[in-house]
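Student: Structures are listed in the sections that come next.
Read the figures in this text as sums done on the coordinates, not as results from a lab. On a predicted model such as this, the values are computed, not experimentally measured, just so you know. Cβ atoms are built from the backbone, for glycine too; each structure is taken alone.
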Structure P
Amino acid sequence: MRPQRRTPPLEATADILDLAHDGRGIARPQGKVVFVAGALPGERVRLAVTRRGRDADEGNTLAVEAPSPHRVEPKCPHFGLCGGCSLQHLEPAQQILFKQKQLLDALARIGKVEAAEVVAPLTGPAWGYRRRARLAVKHVPKKGGVLVGFRERETPLIAAIDSCEVLDPRVGRKLTALSELIGGLTVRAKLPQIEVAAADHVALVFRVLEAPTAEDRARIAEFAQREGFEIYLQPGGLDSVQPLTPPARTLEYSPDGSALRLAFLPTDFIQVNGGLNRRMVGQALDWLRPSAGDRVLELFAGLGNFTLPIAAAGARVTAVEGEAGLVRRGRENAERNGLAVRYEVADLFNPDPQARWLQDEYELALLDPPRAGAREMLPFVARKKPARIVYVSCHPGTLARDAGLLVHEHGYRLVRAGVMDMFPHTAHVESMALFEAR
């Protein structure tokens, strides 16, 4: 008779060897990898296996028997329950080193490249920094009414929290007030989410699956006036978003700390961390070095976060973006700030070689793609031979892939790279790289 395969115990004591890309500790009790939430490298922990996999298991920390010297007390009382942050138990300086390691490892492993210079990380506000967020909402009578917040770690349930330390405090301290407001509405079971957009004032977009009654609208309006919020209702798609009590005040921010102002809608994409964004834009311009008359190609331009500061330096910017609404608002932002910018709408994941803007020459280029990266555009950009390419990334894996292509196939050098702490206390890695033509 063949011996039966031994099943590892549901609980084990193990040494934590490293951090995974999502911020969980890596252990190998009995030789099999276990990703352990709440554990740090160098620690010995008692863990519980919560999910079995063929190649790796997942688990939670039950007790820390030998703590890391870099472990700190999380500021948020909901840490471990709420899935919004994964690294509050790691001191901030070590969080940055973890993110830098993620970037450098990806460049070496995926792109087979190495930056000639690794620059100092960019950091900004670590608490109350989040000016854009999507809050989940659910009416749960068994838990006391309406829950407003983020999903629990590893479950689709909404965490029962009364505050959030990383949200703009004008919202992060008002979760209970929002819960009480929505709990008193007739549509409380038909309001699944709230979009947050914070600038000089705070806008909240209530997604409503059923039209609020006149009494509901009056309650919401009174709440908005008392708390200083601008509230919108969204009964359908993005084009259905309308202010509760028009006209709404304009949301706007400065991308670089100058007099430039970018107007945006409450559902538009803007960088989450305003203080870090200003430093990021400044570094991008320092690396790109645009001067009067330079022709600059900017891809994934959005509302003009980089566009306007580059144009203000005297460069001639061609800003290309895939979403027509953002292009329209980008043009309006340029005009409002007295800047001449050429804006184009284009699918940058399926580029048209005959596009008019691709027939021109450019001395410089800036790319700020989403997580998917900019692979499809690289041959077209490289063909123009811009002297410098600044690549702003929200995913180290796709940056590394694209860096490998630029270096090994398109004749560029990776001159410098570094991380930016756009999302403190999370495992999310933002980075910037500079490429120069050989």
Structure Q
Amino acid sequence: MTILGIDIGSTKVCAIIAQKSDAGDTKILGVGVAKSQGLKKGIITNIDLASKSIKTAISEAKRAAGMQFERVVVSVSGSYVKSMDSGGIVNIPNRDIGIKEITRAMQVADYNAAIPQEHEKLHILPYNFIVDGQEFIEDPLGMNGSRLEVQAHIITAQRSSLINLKKAVKLAGIEIDNLALNSYASSIAVLGYDEKELGVVVIDLGGATCNMAVHIGNSIRYNDFLGIGSVNITNDLSMSLHTPPISAEETKIKYGSLKNISNELIKLPIIGDEHSTHEVSLEMVSKVIYARVEETLAILSNSLNKSGYKDKIGAGLVLTGGMTKLEGIRELAAAIFNMPVRIAKPKEMDGLFEILRDPGFSTAVGLVLYGGGSFTPYEIDSNKKLRYKNEIVEEGKNINTLLLDEDENGTFSPEDIMLEKNKKNLTEINKKPNAAAAFLKNLWRRLTQLF
């Protein structure tokens, strides 16, 4: 299977084509990068211009790969997103927990969630399964029990923004198969199993935005967004040093540091009179950069403190994204967050282009990994399909990754769940096994009549 991952960022659009082998390995075949147009702080502001950037990046990737793709996964900015936690409980009349029982529990959690108006669900990520009152079951599949409960983190995105995103991609000649939150994709590209088990914070410090995700166990527990990025540093330098933005960007890249303060003088063009120059000390450059980065990290640290999850972080903070290339940012982050900090690049894989061995491409690499089957053990994705990656045997075939439609294999559709008029009724049903069995039998009969 070949996958096209498209990371639509505020400063660049990156398209990656990768191939997943039957053995489960992912190989990068082609990459294309284009300067972003028609986007601001992760939001599409001009569909036509955004579409041109997307098309340029895809064309480069296709030319490098020399082949077409079968599945398309596109990133969604955290600026579109809201999230909440929800729970669902179902009875298991035959006491055998299969994939349809897990699906039903997740769908009930979905139904019970207070989804904001004009929002669509992007990811439903269970973080705790409870079987007959026993909490923190890693995987309930195949277990024996009479009652299954799930607690899930639900990520939603603004419907109008998603429609605009899909329009921009469609104008580039591409139909989207899946959407994935950019911080989720970045996490897939940079985190190890042990880090997720111990609890870890991932922050993608991008061009115009910062995206945070807290992983505890096998799922995201908290996510946040900040509309500040490395572009803000460039703007600060441009205003403080009275120099054009292009010159400010070059100065940031060449001299940007958070720890070595020098009195050396450099010459910069004057804004409005680029034929003239003036001298600026590197000490001033460092102070401007330091002030903006310190403020950004302090806001993110405050968000983590308010989340209530800081005490559950055992593996520390992982920073990725283009801003992490600033010298000294790891030490400053460690002091502000008061925890160990690691700067992360995308995981090594077959065919990884040199350009992709950079923290700024973590989201793009994560998208093709997500499309190829790297995700939390259970998830209902943006297509309302259940994804699970436990190796199972079905009709004599080994299946590593299965996409299960809501109405296949006896699972409940949202319309069926609407029959459980409110949570009170659901609780009463769960208290009465005979009533629950009759309720499920009736729904099964309706489904077989429909299909």
Structure R
Amino acid sequence: MKYDVAIIGGGPAGYTAAERAAESGLSTVLFEKNALGGVCLNEGCVPTKTLLYSAKVFDTIKHAPKYAVKAENPSFDYPKIIARKNKVVKKLTAGIRMKLNNLGVEMINGTAEIKGRKTDNCILIKCGEELYEASNLLICTGSETVIPPIPGLSESHYWTSREALLATELPESLVIIGGGVIGMEFASFFNSMGTEVHVVEMMDKILGPMDRELSDMLQAEYAKRGVKFYLSHKVTAVHDGEVTVEKDGQSFTISGEKVLLSVGRRPVTKGFGLETLSLESFKNGIKVNQFMQTSLLNVYACGDITAFSLLAHTAVSEAETAIKHILGKSDEGMNYDAIPGVVYTNPEIAGIGKTEEELQTANIPYILKKIPMAFSGRFVAENEMGNGVCKLILSENQTVIGAHILGNPASELIVIAGIAIERKMKAEELEAIVFPHPTVGEIIKEALH
């Protein structure tokens, strides 16, 4: 069985590559050993956002009196919230499967194994008892949860994001190890649902490389809601619900009914014969050029496997870049200057491009434009007693190079700044665009005044 393109992994990178290849007339085979949609659709982006929306609706009802609306004794049905999440995932995975099927993609549910190269232009892949040949191979195997060597952890019952999403009962208390994006989204959800939440983070701030000022503001907001934070604390032991932490030589134990581990993810590089190709590595993944080619020119790698930007939307863009290159339609390749990062807490926080911390560390001068979200009439109308900030970062010649927003709907607004950064727009060009009024998006224009 010979194909123009073979793809290992059916997550955002894999299924996007399959769509683009097939609709361009390339014969395409896609291997996925688990569920189509990958981690993002099955146990990541989509299910967490579905749960977070239920939490947001519940929060809105709880705070209805702020908007002169009476809503007494609001409650929720947790098993039904989980059932709705499962329904959403099932609907979306079915949609992807139908689209790929209509495009003529050969979908193989099973573990693919790279058997090496038959010739310079032909790669062999085995799945089950069948052997497949491909002119081009895309490795889109994604990432897995990092399980650190914490004493006692391997003998303990703990959650990763997978178990947290499958649970049909709420824990009374939860200790989250890791205050990054995944940790904070779960902290937001369980806090809204009434669980006592503790967040332990080894760094001196939550949300890793995101803008420090906004991260600190979000932390303060959740601290007011009862989430307890332990920054610059190292976890030294875990025994089921007992998490021992240490800071400045002082050690103590935090207790929770459940422990959620969310210290990061790493590329999946084992279990599919990658070693047969002897590809050049990057960090703990595969090295690629701007067209997503590995050190073998007809082998491409897209998504988390590249160990560069572990985000679904980056994976989609990389897959599109790879297929364009195979088709001979490539332009300048991947550009990582305008990759948005979003945390779907309530309020949301989003950032794109350069941060102040990055520029200060590199000793690069910049111009900061900062304005409270309260300068948007729509924001004030819809966020009673809510606060937030919009920050735009300009280069010395007034080109937009960064944007960071705290406040709903930051996830939607960041796209505006992304277009400006991608198109290398000057502040005056962005300011010249007519924004509808009243919208929260006007805050971007206001910030430039």
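Student: Compute distance in nm of label points 7 Å out along Cα→Cβ at positions 133 and 157 for each of P, Q, R and report the one that scores greatest.
Tutor: Checked P, Q, R; max of distance in nm of label points 7 Å out along Cα→Cβ at positions 133 and 157 sits with R.
Student: A value of 0.95 was derived for FRET efficiency 1/(1 + (r/R0)^6) of positions 261 and 277 (r between Cβ atoms, R0 = 25 Å, to 0.05); which structure in P, Q, R was it taken from?
Tutor: P
Student: Which of P, Q, R yields 3.2 for distance in nm of label points 7 Å out along Cα→Cβ at positions 13 and 229, as computed?
Tutor: Label of the originating structure: R.
Student: In terms of distance in nm of label points 7 Å out along Cα→Cβ at positions 93 and 125, which of structures P, Q, R is highest?
Tutor: Q
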